[in-house]
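Visitor: Got some structures for you, see below.
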Structure P
Amino acid sequence: MTAWIFADVWEAIAAAQPERPALIQGERVVSWGQFDARADALAAHLVASGLSPEAKVAAYLYNGPEYMETYYAAFKAGLAPINTNYRYGGDELTYLFDNADAEAVVFHASFAGMIETIRGHLPTVKRWVAVAEPGWPVPAWADDYESVVAKVPAQRPFMAPWGRSPDDLLLLYTGGTTGMPKGVMWRQDDLFNVIGAGGNVLQGVPPLTNAQEAAERLTEEQRRTLVCCPLMHGTGQFSAFITLNMGGTVATLPSRQFNAMELWDEAVRLKADGIVIVGLAFSTPMLEALEADPGRWNLDHVKTMSSSGSMWSQENKRGLLSFAKNAMIMDSFGSSEAVGLGASASAPGAEAATAAFMLGPNCAVFAEDGRRVAPGSGERGLVAVTGFLPVGYYKDPEKSAKTFKTMEGQRWSVPGDWAEVNADGTLKLLGRGSQCINTGGEKVFPEEVEEALKTHPGVRDAVVVGVPDSRFGERICAVVEGDAAALTLEAMAAHVKSRLAAYKAPRELVVVDSIGRAPNGKVDYKASRDRALAALGVGA
C-alpha cells in the first residue's frame, strides 16, 4: 500500500533545488522556489475564500506556468483540480462547471467575455481568479492572479485545516464517446503510481519509496520536457506531472497557435530532451518544417518524442528519427480512464508499425462473455487494464459500472476499444464500438454536432461521420439532407461554430436526397460513412 500526494513530493524537490527552473514559457522562467511559493499563496487564498475539503478548482487556462501552479495549489490545499477545454462554448462550459460542482475558476482574462454570459448560471462558484493578459485586464468581479500569488501566506508550506490525503482527487474531464463530458476521478495515489511514481522504466530509474527520496535523487542533469500539446488534456497534463515528479523542468510553447518552426526553435533553445505531442496533427507539420530547412536545427539533445491518444504513422516516425538521430519515439495507447493499455517504441533502425502496440503489463483483451482473447485466434475483444485505476466517473454510477468491471476477481477499466491480439502479443486495434470521432486528439460526439446542424433552417436531417485525414487522423464530415442551395460547407461550419466549439465544425459536406433512417428513427452510420467516402472520393 502506498500513500502518495503530489504536493508532498514537489515540496521536497522545491526545498532541495529552489533556484532551478520548474516552469518555462518563452522568456518566462519560474524557479522551483517560486513555483512552490506561488502555489502556497494561491492555495491559502482559495481556502480563505471559503472552499471546503475536496472543493473543485477549475483551470480554464491556456498553456503556461499558471496551469501547473493552479494544480499545485489545489494539491497543497486538499482540493480537486479539474481541466477545462478552452475551446468550449457557453453551454458546454456551463454544463462542465455545474456538473463538476466547481467552487473556484482560475481563468485567462481573455475568457472574461465568455464567462460573463454564463456566470449567473453558476451559483456554486465562490471565487473567480483572472490571469491578466495584454489587452485583457482583470474584470471587476474577479481576483487578480498575480496579486494573489505575490502574497506570502502565514503558513509555508501551506496546509489547509483538513490536511491532505492520498484519496484527494483530480478530475480529468473527457469528451469520451457518450456525449457530454465525464469527469474521471483519479485518486492522487493511484495517479502518481500509474504514471511511474517518480521513476522511469526506460532510463532504469525505479519508483520512489518516499517523498524525500525525490529530493535525494536530484542530479546535475535536469530533465527538460517541452509539452507542445494542451495541458488541459491528459497527455500534456500527465507528461508534465511525470517530469515534475523527477525534479525536471516543464516548458510550454510561447504561442497559442501551434507552429512547428517555433517548436523546433524552442526545443533547440532550451536543449529539451523530451518533446510531448499528440499524433499526426503535430508530427506532420514538424516533419515538414525539418524537411523544408534540413540544416537549421541540431536535435542531438532530443532523447524522446512521445504521444498518446491519436494515431501516429510509421512513415512519419521514420522521417522524424532521420533528423533526431539520438531519439526514441514513444507512442502510447490509453485514455483518461485507462492509462497504459499499450505502448510502442521506435528508434533509428527499429521502427514500430502504425498502430502496433504491445499490451501493457496489467492489460488484457476480453471477449464480451469475459473470456481472455487468445493471441493469434483472430477473435475480437475489448482492451482492459487493471492495477491503479480511477474511482469512476464523477456523479455517474451508471456509466462507471459500464466502464469499470470486475473480471477474474479483479477490477478492470474497459473504455471500449476493440482489438485483436496478434500471435506475437501485439494489438491490432479496431476502434471504438461507438461512433466517436477523434480529430487531432479531440473527441467529437457526432449526435451533438448533428443536433446543431438540424437547427439550421435549410437542414431537414443530418448525420456526422469521421473520414480519414492524413494530419488529424479523422476530420468531421456532415452528411446533410435539405435545401441544397443553402447548404454550403462555409454556412454549415459557421452555424455549428455559433453553438459549439470550433473544432466540432464540419470540414467536409455531402448533400443527399435522404438520410435514409430506419422506421425506428435510427441511422446506419457505416452506410452513411460509406456514402460520404464515395462522394468525396476518399478511401476508407
Structure Q
Amino acid sequence: MPACPPRAGQRREPPLTVHHLNQLLLVCSLVLLVAVAAVRISSRSGLPSLLVYLGIGVLMGQDGIGNIQFSNAELTQLIGYAALVVILAEGGLTTKWKEIEPVLPAASTLALVGVAVSVGVTAAGAHYLIGLGWRQALIIGAVVSSTDAAAVFSVLRRIPLPARVAGTLEAESGFNDAPVVILVVAFSQTGPVQHWYVLLGEIALELGIGMAIGLAVGWLGAWGLRHVALPASGLYPIAVMAIAVTAYAGGALAHGSGFIAVYLASMVLGNAKLPHWPATRGFAEGLGWIAQIGMFVLLGLLVTPHELGDDIVPALVIGLVLTMVARPLSVVLSLVPFRVPWQEQTLMSWAGLRGAVPIILATIPMVNGVDASHRIFNIVFVLVVVYTLVQGPTLPWLAGKLRLGDGPEAADLGIESAPLERLRGHLLSVAIPEGSRMNGVEVNELRLPAGAAVTLVVREGESFVPLPTTVLRHGDELLVVATDPVRDAAERRLRAVAQGGKLAGWLGLGGNGTSSR
C-alpha cells in the first residue's frame, strides 16, 4: 500500500539513513571516549565526573560549540528514568549486605523522616527567602532532598570511611529516590496538593508494593541462576540485569515503587554468590558508567546556559538552606534513636551529595506544565553544579579532620564460580589481592571442608599443582574444586582465611564448613 502524502502544512520528518547512522555512531563514540578520559582526570583532581559530563553536554548544546538544538524535556525524563534504573541496579549489585545490615534502620529513617524534614525546611526557605509560591517551593524542596545514588556510589567508594558511615549513606541514597519521586509527582499534578496524610499513605503503599516485588524477583532470580547452568558465561551478566529491570517494571506496573524494587532485587542478586560473579559485576559497572555518561550529557544538552543568570542567586540561597540547615537537621532528627557520634553525623550531613537525579526530577514539572517550571529546572541545575563542586572534593578533607578515615583493611577475596552441572560440582577461581591475609598461608592451613581441594595455582604466569605445604602469596590465582553440597562452606572458609589468616577459626570468623581437613 503506498504511503499517504503529507497533508498541506504537515511537516515531513527526514528519513534516517545509513549516513545519518554513521554520523550518530561517530559522535556517540567520541563522546564516550572523551567521557572515559575525563574519569581519569576527575579521579586525579577530585572533581566529580558528573560535572565533566554535564560540561560535555553544555558544550555540545545550543550555546556551545556543537550548537545542537535540544529542548525535549519529556524524552530527557524517559531516558533519565531508564538510566537511573541501571544506576540503582549497579549500586544494589555492588552493595554488601554485611555492611548495610547493621545500619539498615538508620538508613531507612534517613530516607523517610530525613526526606520529610529536608523537604519542609527547604520549601520554607524557597518560599520566604526567594518568594516562590508554595507549590513551586514544595517541588524544589522535594527535588533536591534526594541524595544521588550515582554521586554517592562513585565518591564514597574512593574514600576509606568506616563501614557504618559508608553503609548508611549508600543505603540511604538507594532508598530515598522512591519517596522523593512520589512527592515530586504529587506536587506537580494539576489541582490542589493532597493532604499530608494522603501522601503518607500513598508513599507507604507504593514502597510496600515495591519492596515485596523487588525481594521476590531478586530471590527467584538468584535461585534460578544458581540452579540452571547457562551454556556461556557471558549470559549470566545479561540475565542478572534483565532480572533487575524486571523488578523495576513489575513494581511500577503494580503501582508500586519501581526504584525501590530494582535496588532491593539487585541487592539480593549481588549477595547471592552467583556463578561468574566478577564478570557480572564488571558488566554492571560498565552499564552504570554508560548510563551516567548518557544521562549527564543529555541533561547538559537540555539546559540553556544564557538563561541561568537570573537564577544563580536564588539557587545559591536555596542550596545554602539545604546544605547548612535542612540536611544537618534531617540527619540529627533521624539519627537521634541510634546514638550516632557527632563526628559521623557531621560527615553524613556534608555527604548528602546531589547529582543527576534532582535534575531529572526537575523535568517532571516541565512535562506537567507547572507554572515557572523552567525556572525550577534552572535553579536546580545551578544548585547541583555549584554544591557538587563544593561538597565532593572536600569530603576526604572533612573525613580526615573528623578522624573518620579507616586504616587499610584486608582486601576482599575475588572468587568466581563456574557450575559443573553434569559433575555435580563447582570450579572456584580465587584471586588473592594485595592486603589479603591469605598471603603466607599454606594450602593445608586453609582447612577446606571435605569435598573441596585446591587443584591448581597460577603464579606470575606459571601454573603448578600445589603441595599441602605450598605457601600462598599475593597475586596468586587458585582453582578450587568443590562438590555441590560443600560449595558454600568452601567459599565461606576461603573468605574467612582471607580476612583473618590461618587463625580464622580461632578468631571467631567461622567458615570451617561441616568438617575440617
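No lab work stands behind these numbers, since they all come straight from the coordinates. On a predicted model such as this, the values are computed, not experimentally measured, just so you know. Cβ atoms are built from the backbone, for glycine too; each structure is taken alone.
Visitor: Identify which of structures P, Q gives the largest calculated value of relative contact order in percent (Cα under 8 Å, 6 or more apart).
Guide: Largest value of relative contact order in percent (Cα under 8 Å, 6 or more apart): Q.
Visitor: Okay, next question. Work out which structure the value 3.1 belongs to, where distance in nm of label points 7 Å out along Cα→Cβ at positions 363 and 467 was derived from one of P, Q.
Guide: Numbers: P: 3.1; Q: 6.5.
The read-out was computed on structure P.
Visitor: Here is a further query. Given that helix-only ellipticity at 222 nm (-39500 (n - 2.57) for each DSSP H run of 4 or more, over all residues; to 500), derived from a single structure, equals -8500, which label among P, Q identifies that structure?
Guide: This value belongs to structure P.
Visitor: For structures P, Q, calculate mean count of other Cβ atoms within 10 Å over residues 139-146 and state which one comes out highest.
Guide: With respect to mean count of other Cβ atoms within 10 Å over residues 139-146, the highest-scoring structure among P, Q is Q.
Visitor: Which of P, Q yields 26.1 for mean projected area of the Cα convex hull in nm², as computed?
Guide: Considering all the candidates, the number was obtained from P.
Visitor: Moving to a separate point now. If distance in nm of label points 7 Å out along Cα→Cβ at positions 107 and 251 computes to 1.3, which of P, Q did it come from?
Guide: Among P, Q, the structure yielding 1.3 for distance in nm of label points 7 Å out along Cα→Cβ at positions 107 and 251 is Q.
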